[in-house]
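So, here's a batch of structures to check.
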Structure I
Amino acid sequence: MEPLTPTEQQPDNDLGRLDNLAQLLDNRFRIPGTNFRFGLDAIIGLVPMVGDFVGLALAGYLFTIMARRGAGPLVMLRMLFNVLADAAVGLIPFLGDLFDFGFKANTRNVMLLKDYYAEGKKRPHIGWSLAFFAVLFLAFAGGVIWLIGMGFSQLIAMLGV
């Protein structure tokens, strides 16, 4: 799929949908008498484990749409960091719930995408972004396998086998 450009009709619809979804997930509700806002992501995050995975899946959906819209690898990396930070901290009981109420990863990612489009730079084809993440994933997986191997070799050395 070719990345969309700001002059095409569909991007305004896509950005509108992304913005609406981010607002629903991060800012839909307000605590009466305050300016404190929160969304469905914070509410479903209160359900241990399941809520965090549902929130991660919804953020993944946003991320996928943004990738199809032609976000470059570096902006996608920043968006991925937001999603993973939200998911990782979200797994910590109580602290993760408080973090969900304040961090608003989905809104941050939509703002990153809007800022990226406002720069007016040529957007890469999604294949380049996917290739970048494939290399990043393979490097990460290789590092994990290496660390596991080192751990096993240390264990074997300690056991004298």
Structure II
Amino acid sequence: MEIRPETDKDYVAIKALNDLAFRGEAEGSIVDKIRSSCEEVISLVAVEEGEVIGHILFTPVATMSGEDQVFGMGLAPMAVLPDYQNRGVGSLLVKEGVRILNEIGCPFVVVLGHPNFYPRFGFEKASSYALRAEWDGVPDEAFMVLFLKEPQELNVSGVVKFRAEFNKAV
């Protein structure tokens, strides 16, 4: 299996993968819209024998540090074809994405995800750092943050703002 950046040849497969994994078209449509409107994305695919079997997307998010905005990245969505789930594909995608973000100096990553999956990569409840998602009703244990720089150094808090495209999925 290979983890690599997406190419334009992967777009149809990524859309189909997200639609299947999430049992609907919202996430796949969001990926397509963000891809066409945001240059700062990191979009990786897992490929096995020429088939896209997994996908992960990181997009810019912002929160406050005093009077200043601090930009990090949000992990969403991540999808793996049902036949390949529970085989470590998602873990490899997360690890590679976080490695790249760390390499480029991203200060933090947030995710709205499964509280039993993401902590193995160092994600913690965002509320422990006075961070919260911009949407009402997000379970506290599902909104998590991974700091790639010292949290005390960043002094971030408050509402984490995602790209507007995500508002339709929440």
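Readers should treat all values here as calculations from the given coordinates under stated rules, not as data from a laboratory. Bear in mind that the values here come from a model prediction, so they are computed numbers and not experimental data. Cβ atoms are built from the backbone, for glycine too; each structure is taken alone.
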**OP:** Taking -24000 as the value of helix-only ellipticity at 222 nm (-39500 (n - 2.57) for each DSSP H run of 4 or more, over all residues; to 500) derived from one of the structures shown (I, II), identify that structure.
**Re:** I
Original post:
With FRET efficiency 1/(1 + (r/R0)^6) of positions 20 and 92 (r between Cβ atoms, R0 = 30 Å, to 0.05) derived from the coordinates and found to be 0.95, which of I, II does the value describe?
Top reply: II
Subject >> Source structure (of I, II) for distance in nm of label points 7 Å out along Cα→Cβ at positions 44 and 68, computed value 1.8 >> reply: I
**OP:** Taking 22 as the value of relative contact order in percent (Cα under 8 Å, 6 or more apart) derived from one of the structures shown (I, II), identify that structure.
**Re:** II
Subject >> Entry that produces 12.6 once mean projected area of the Cα convex hull in nm² is calculated, selected from I, II >> reply: I
